[in-house]
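I've put the structures underneath this note.
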Structure I
Amino acid sequence: MAEGEPPPSEYTRPMSEYGFSDPRPAQLRRFGRVFYPAGLRLQKALAHYVSEDSRPDQLVILEHDPVFTLGRNATPADIHMTDDFLGSQGVSVHRTDRGGEVTYHGPGQIVAYPICNLRGGREDVGKLVRGLEEAMIRTAADFGVTAQRLKGAPGIWVDTPRGVEKLGAIGLHLSRWISTHGIAFNVRPNLDHFRWITPCGFTDKGVCSLASLLGEAAPTWEEAAHRLQAHLTTCLALDLQPVREPSRSVSALTWRRCATGPEILMMLRVPAHGLWWQSVTGMLEPGETHEEAAHRELMEETGLQGTLRPLSLSHSFWVDPAIVRFPDAEPRFNTETCFSMEVLPDAEVRLEPAEHSEYLWCGPDEAYERMKWEGSKAALKLLRKELGV
């Protein structure tokens, strides 16, 4: 099967029954992990971009960290566990402007955000919803699972020995005919997390995944995402255009061992570079590996050398043009790979004054409070787990 083409199965119903039929230019942006607040900023930036009628729609496919999101109709009672318990399990909670109640996003689930301008003859939310549902139904069918719509219950559903269970959810927001938010398709997420909420407001229906239905025969996230993006492209009549690849960077969370425990190096960026506290970060140069970039950035920013260890964390985010200037209006994105870097306790820090104005060594709690971005905080959590502190 050629890349991006539909599978051999035939779909004979008219396009008008389940989605849009008139092609519209669009760009597909495929990421891996995106922290949920970064995903909200990403959507806002793309919604602003597509609001100009001459610009292409955006289809974003990604995977979120564990999070419960509250739609406009959700109440705190829809979450059954305490904040302290959720925090101990690494699950955050966010209220959003999408429709619906509470749902869960997490690793093993494909999240797709169609950021579409529906003006100019496509002012039909029903077609958008049906197109999204059809794309998920077709994706399930590609792997031998029969899913269907259920009247009065958006999303797609599967008859199982346990009863009717949801395989894919929908929650949209529409402002001036610009759509945000989208769908969540369960490949192999942690289904236990759904038991901590009243998912989508249903108390009499369960949640399933391709893994719970197919066992070892279930596809990987990448395999299912490949099929889902092909069906979304067809069902939303998206004419895919070239897209700029994300830039690449590294973070090297720099720390030292002390008698009182580990200390984290925090540096204050100069006002021209954002005026926030961070550890070592930097962009990859052409032909450079992530590891080489981490060592180079440590030396350039601090004059230090250290022992580099991977943190098994890579995440993507929108680059704010207020911080980095760009020659055109197309949104820019970056993918950051995270490491820890241990340096000697008595090593002397020599700052690069063009980037940072001051530094301090502090305990993990203070470092966490000073950090601005989700990726830095997640890297610190991983380091603390490794060090047992």
Structure II
Amino acid sequence: MKNQQLAAPVSVPTKSKRSKIFFRQTWVEIDKSNFHFNFKKIKEYIAKDTKIIAVMKADAYGHSVGALAREAQKAGAHWMAVSSLEEGIVLREAGIKTNILVLGNIFPFENFQAVVAHSLVPTISTLSGLMALENLAIRLNKKINFHLKIDTGLGRIGAQPEASYGILQKIANVPGVSMTGMYTHYAVAGTDPVFTQLQLNTFTKIVKFARTSLKLKFMAHSANSAALLKNKRTHLDGVRQGLNLYGLSPFKNSDRFLKVKPVLSWKTRITFLKRVPSGFCVSYGRTLVTNRASVIATIPVGYADGYNRLLSNKGDVLVRGKRCPIAGKITMSGTMIDVTGVKGVSIGDEVVLIGAQGNDQITADELAKIQETINYEITCLISSNIPRIVV
């Protein structure tokens, strides 16, 4: 076999009748049927009157918020949650009509004007933030809704439990704003049931005070994906779902509680093939020297695309249903793989970085374990330059 090089673009097949053409043959497939399957499974897992809050932050965990926000709206998500004002505006400009909660802290307070202009619901964590929102409501002569965040143990943002009672008493007497929700977030819901229960107890005590002593009416929500599965008492009025929606496991063996399907696959194609002798070095640093005559393929994806260098000489890909090891250091825009054992391998063959091919599968969890990180960092760091194709 002579060295081979791909010179022309190849169409990327999808499950629809259309195909999309790229000059660089690397893309992400988003399976909307799996997304709807996961949404349905979550809905079946919770009480009938419990609302689903679809977490769409970080471009839907790297899955493409532009595609999946519309699917979440179709599926009947009562709310969507984003981390920033900018992310909320993107959803509104995409035509999303669902309630949108901004989970991140709004600062400076002048940004509340943009929140109101785009019909978003801000998070309030301090008395000063509450008063700034109230002043804006007076200037605009309209009532503004918000959710109050309570920090019960994560230590990111939120009112401290002891301070929340005074804030709530103020809320009960401020006519211009309306607390339509109160929430907290768990630090170790997948691994420490005792601390999680302590957080829940603290939160529900504050919720009870607001409802019984102050007669406030609002939605209480606390359950992330791990808490949804590990502790049904966290479900309350609404559940915030990210990982479960995208088919990513919130903790080891979470499929014992709820079986969901991965929504994201990451694929590329072989663009160069060569036979090399034993003793041939591959990539920077000469970290791989072949110990036999080998067939080495190059794929057009690298660490600039989010395919981490920590996978060098450790990760696998799938080619024609067979696992093939990464050969040498991953480079900025290219990666070499050893395809010696793949019968009939050729230019243009599909290569799966994340996803299934044949009878095998490479998961975000597998890549995360090699990199000593979490599965949703893997998907979040896939570059926005990589096209997302909805199938």
Tell me which of I, II gives 24.3, 80 when you compute Rg and Dmax of the Cα atoms in Å. II
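Quick check: 17.5 is what I get for mean count of other Cβ atoms within 10 Å over residues 47-54, calculated from one of I, II. Which structure matches?
Details: I: 14.1; II: 17.5.
Computing mean count of other Cβ atoms within 10 Å over residues 47-54 on every structure in I, II gives 17.5 only for II.
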For FRET efficiency 1/(1 + (r/R0)^6) of positions 23 and 231 (r between Cβ atoms, R0 = 41 Å, to 0.05), which of I, II scores largest? I
Distance in nm of label points 7 Å out along Cα→Cβ at positions 255 and 327 computed as 3.1: which structure among I, II? II
Ranked by mean count of other Cβ atoms within 10 Å over residues 303-310, the structure on top of I, II with the greatest value is II
Out of I, II, which one gives 0.70 for FRET efficiency 1/(1 + (r/R0)^6) of positions 39 and 199 (r between Cβ atoms, R0 = 30 Å, to 0.05) as computed from the coordinates? II
I, II: which one has mean count of other Cβ atoms within 10 Å over residues 71-78, as calculated, at 18.2? II
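Bear in mind that the values in this text are calculations on the coordinates, not laboratory data. All of these numbers come straight from a predicted model, not from anything done at the bench. Cβ atoms are built from the backbone, for glycine too; each structure is taken alone.
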